[in-house]
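Student: The next part holds the structures, each set out as structure tokens.
Read-outs throughout are calculated quantities, based only on the coordinates presented, and are distinct from any laboratory measurement. Predicted model only: the values in this text are computed from it and were never measured. Cβ atoms are built from the backbone, for glycine too; each structure is taken alone.
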Structure I
Amino acid sequence: MRPAHVLRLPAGLTLRGSARSVLVVALLLAACALLCAVTVLTGTYKITTEGALGVLAGDGTRLDRFIVLGQRLPRVAAALLVGAALGLSGALFQSLSRNPLGSPDIVGFTTGSATGALVALLVGVGGLSVQAGALLGGLGTAAVVHLFTLVRGAGGNRLVLTGIAVGAMLASVNDFLLTRADLEAAENAKTWLHGSLNAISWPQVVPLGFCLLLLVPPALATARPLRLMEMGGDVAAGLGVPVGRVRMSVLLLGVGLTGAAIAAAGPIGFLALAAPQLARRLTRTPGIAPVAALAMGATLLTGADLLAQRLLAPFQIPVGLVTGVLGGAYLLWLLATDGRRRRTG
């Protein structure tokens, strides 16, 4: 490899130096703040800006405090945290696999986490909690996929195809668990499988925030070695990247983020698939931008949950149904733009 090429690598691989990336993240955070304000201030029960600020300052009526602090704020916080976790995990897996389809809901990790949570919900093995079940299910799925891809490495189409196969088998396991449960438990589990923030409260939000506090910093720290690994494992190893260790760390961090999000809100589809790609197109970076993907995931889920609350008000639909519709539209758009690019190229 020529020295000149090596010297150009840091300039092309550093996210921090991109003014456009910083601007995109700032705009996404501003959009998040606006969506959060609209979610808190609007709804069946009307509350003014002054009333909401008074509640946050410790004043306000008992009903205002219940609506703002007990219902709307935990839901907004959950949407931000779950969206950020899914956006970041999607960025990790897509960068690791070097494939835009390499998101946890496509490669089976989301389905595996759902399997573990369903076992906890419907079978109740050893008093296993839903959170622990989701995490163990995701880790078990990741271990199986990693074993199948160990010979040639967990990259490229091999990871995606193996994950799709394992996910299809686990989806059948999930259906079997539903058929063996009693009617009431099966209905509750089926509702949970759609992905919803309707009944979320602070006891679910606080553990999720703690998990993200532990997982997000090391996940962001893997951005630079992952960027190098996008050029190929041999090239990255030649540049001093411990490829095997980084690969395993990314798998564990991505599964941890996915499991934490699913434990709080259920499996929410397409968000981890779309957020990193939309962030990449906005920032125009040569690879996946994890910070922008995190902010994009939070923005998308906050907006989708606002639609889920308002579209059929006063009835509320699971946010997973909204992200499913938006994700399908995104895939159609992606196919259309890809076909147009190939024709013009």
Structure II
Amino acid sequence: MQSLDYRVIEQAVNWLADGKTVWLCTVLSTFGSSPREPGSLMVATSNGDHMGSLSGGCIEDDFLDRLVAGEYELPAVIVRYGEPGEKSDNAHVRLPCGGILDVLVERLLVNSDNQVHLQQVLSALAGQDEQLRSVTLIDGGAWLEPAGPTGPKVLWEDGAEVVRIRIGPVAKLILAGYSTVAEACANFAINLGYQVVLCDPREEVMRGLTLPQGVEFIPQFPSLYIASPGACTPSTAVVAVTHDPRIDDLAMMTAVKTSASYIGVMGSRRTSQARADRLRRTGGLSDAEIERIHMPVGLDLGSKTPAEIALAIMADIVRIRRGRTLIEI
């Protein structure tokens, strides 16, 4: 699955290869409501051709008009959109949602350094491991370095000279078995931009079902798919919500052997404790491996319906992916 980020960088590589200077734009931070999250990309050329978006259409026209008029000639600059008052050069641009965006704009000339760097970014987006892309605001110099499996999308504070942006493969959700909760999780995940794979070998369960558009269905035991080469990366979450130990337990036993950053299984606290004992006794899992499993899965929202349970699960997955810890009150 190729993400929009991948297609944006691929287009930038192609334009550079054609001898065209490109401007690579990255959303760094948002204040209030905004339609695009930090890390969102857009690339453009001096004649206004572009791919990707920064705001879903609110500011792109203004940016492209300024670009065609000859602005943004610095190697790297941060532009704020949506802020009222005299401090902003873009004060006349108002996001309909009332939000504010900080955007990193890089001017990438046609040279071997930029071509090599963007090829490295493209490889990172198609690879398995997260990378940190660092950009200096002084001269536009950029480089990649390994990142941990989870953390904020953008690391930057107002006034800092270096911007760090997390890049990597598309976030992926593996649903171990079908249930109404799994279907609700799939709907949330698709809307969040996740690649969604559902595995279930039970013909009697899957017969006649229509899965949400965009879900890849694999008719086999989830544990077999989870163990297959390349199925799980640090950007992968594995969730089992069937209440069928043949599916849930095997999926957990396999998932803890992978690099998946989130592993969770549904159940009450009592059944979760019984499952932990069972996985330790019959599955041979160590305490450290059992500790990796979120059980009960999801945030404690008092959820009752399948949609509410799915919301709690996906919220927890996003929390872990963004490197946030729970605050005990």
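Student: Given a value of 29 for relative contact order in percent (Cα under 8 Å, 6 or more apart), calculated from one of I, II, which structure does it belong to? Could you put the intermediate results ahead of the total?
Tutor: On the way: I: 29; II: 13.
Attributed to the structure labelled I.
Student: Something else now. Could you tell me which structure in I, II was used to calculate distance in nm of label points 7 Å out along Cα→Cβ at positions 28 and 44 as 1.8?
Tutor: II
Student: When distance in nm of label points 7 Å out along Cα→Cβ at positions 212 and 244 is calculated, the result is 2.1; to which of the structures I, II does this value belong? Working shown, then result.
Tutor: Working: I: 3.5; II: 2.1.
It was calculated from structure II.
Student: When semi-axes √(5λ) of the Cα gyration tensor in Å, for residues 20-195 alone is calculated, the result is 37, 25, 11; to which of the structures I, II does this value belong? All intermediate terms of the calculation are to be shown ahead of the outcome.
Tutor: Values: I: 37, 25, 11; II: 29, 22, 15.
It traces back to I.
Student: Which of I, II yields 41, 20, 18 for semi-axes √(5λ) of the Cα gyration tensor in Å, as computed?
Tutor: Working through the options, I get structure II.
Student: Once FRET efficiency 1/(1 + (r/R0)^6) of positions 204 and 228 (r between Cβ atoms, R0 = 25 Å, to 0.05) is calculated for all of I, II, which comes out largest?
Tutor: Largest one: structure II.
Student: For structures I, II, which has the highest computed value of Rg/Rh (Cα atoms, Kirkwood Rh), for residues 108-267 alone?
Tutor: II
Student: Which structure, out of I, II, was FRET efficiency 1/(1 + (r/R0)^6) of positions 132 and 276 (r between Cβ atoms, R0 = 25 Å, to 0.05) calculated from, if the result is 0.35?
Tutor: It traces back to I.
Student: Looking at structures I, II, which one was mean count of other Cβ atoms within 10 Å over residues 140-147 calculated from, given that it came out as 19.9?
Tutor: I
Student: Further question: Could you figure out which one of I, II the value -24000 for helix-only ellipticity at 222 nm (-39500 (n - 2.57) for each DSSP H run of 4 or more, over all residues; to 500) was computed from?
Tutor: Here the read-out was taken from I.
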